[in-house]
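Please go over the structures that come below.
Throughout, read-outs are computed from the coordinates displayed, never taken from laboratory work. Everything quoted here is computed from the prediction, not taken from an experiment. Cβ atoms are built from the backbone, for glycine too; each structure is taken alone.
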Structure P
Amino acid sequence: QQLLLARVDCDKEQDLAMQFGVQSLPTVMFIKQGRPVDGFAGVETEQAIRTKLAAYLPKPEDDLLAKAEPLLAAQDYAAAYPLLKDALALAPERSDIKLWLADTAIGLGQLTQAEAMLSEIKLAQQDALYKSVLAKLQLAKEAADTPEIQALEAALAAAPDNNELKEKLAVQYQAVQRSEEALALLFTVLQQDLNFGGSKKLFLDILAALPKGDSVASQYRRKLYSLLY
């Protein structure tokens, strides 16, 4: 329930009318969290009233953010991601929503996506939340660069056409939630041979593990369909 409409009989409630400074009738007062925040005396058009109310009613993006908050606290990033993505679509200018979405992307291992979102935050908006998410990204990037990955990357650099190495490296990428890099690598394998080893199954498994509405998943599904059909 976003709005409660109440009518006051000022003849019977004169003390209340005086408390709110009512000088003429009709008078409309907007009360939020027990305090008057706005109002008007006389008659206004419906559009004028709606415009005034809009400043105080919960916004759809705030409702989505509120639903995502307990999921973030529980580290259920897959469930929080689509809520935050929808919230950002409604209010793309909201840096706080973008930062929470970046934080969620880090939790899902989408480090490239998180880094891209952080790069869009203006200097004036780089607050404590920004610094916290940025630090989390740096730690995640360091943790995701394992010795096994470094060794396979070096081997692949020496033999860039070796599909077996690509598949092994993709497995290691996915193990540290570097899903986008794993998909990109596997796609190069599938472009050459759709039935090479377990590449197609691994590719599909990674897509299935990504959250609903994930842009990387959508992008690579389209790419796979282009190969299949």
Structure Q
Amino acid sequence: MSSLQLVSAIEEAIAVDERFVWMDVGPHRRVLVRSKDADKNRSAIVSEEVDSLLNSDTLAQYVWPSADYMCKWVHKNKHLFHGKTVLELGSGTGVVGFTVSQYASSVVLTDCSAVSLALLNLTKGEGAFSNCIVSHLCWGDAKELDLVKQLASLDTFDIVIGSDVFYFNFSLHAGLKTARDALGSTGTFYCGSVARSERMEDELQEVPMKYGFGLQSFEEVDSFQLYSWAL
């Protein structure tokens, strides 16, 4: 099946899968995520391909610790997003992106995971996120980024956000390149991360400079780190 057909098939499976539940992110706003309750029943109506993806591509289905911290940070710093156009990298469930949409002019939530795109579409289908767009995006793919910009009717974004999106060196480089190419000359990248290794912490301090980013501010709460990089 085509990529669009696959996403649609996953949406149908998730819609009747008790493992997925609604999580409130604001007044009259909720996001579909996978429950951590192991006793929930899986969907009985699902193809082998969809079942395999739901069992293997799990990173995109859960709300991870960094997202909780970053959502609190967004609410606290909502003035940063007022009237802004925002691109989210590695949206996963979209908890952070949909939270930002309460304050931003528009938000484009992106991921390369078909499971993520299905979740994002189902959440957007609830009707509370009219200023949001969902799109596939592979980091480092300039043509695909151009398509995302066309979809949003924008030449550049004011802000890029990402929560717990960098685990490996190669993905850090690809993500930073995409963020740089998405932003205008005065754009900002807000990146939330949970400290997992000294190596990655060092790279998050050093690698952004290679792509023209300067560290504007840095905040740390428990194991959560929030980097604000400006061009």
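Source structure of the calculated read-out (log10 I(q)/I(0) by the Debye sum over Cα atoms at q = 0.09, 0.14, 0.16 Å⁻¹, -0.56, -0.95, -1.11) within P, Q: P.
Here relative contact order in percent (Cα under 8 Å, 6 or more apart) has been calculated and equals 16, so which of P, Q was it run on? Attributed to the structure labelled Q. One of P, Q was used to compute mean count of other Cβ atoms within 10 Å over residues 121-128, and the answer was 10.9. Which one was it? The read-out comes from structure P.
For the structures shown (P, Q), Kirkwood radius over Cα pairs in Å, for residues 153-192 alone is largest in Q.
Comparing mean count of other Cβ atoms within 10 Å over residues 113-120 across structures P, Q, the highest value is found for Q. Can you say which of P, Q returns -19500 when helix-only ellipticity at 222 nm (-39500 (n - 2.57) for each DSSP H run of 4 or more, over all residues; to 500) is computed? Among P, Q, the structure yielding -19500 for helix-only ellipticity at 222 nm (-39500 (n - 2.57) for each DSSP H run of 4 or more, over all residues; to 500) is P.
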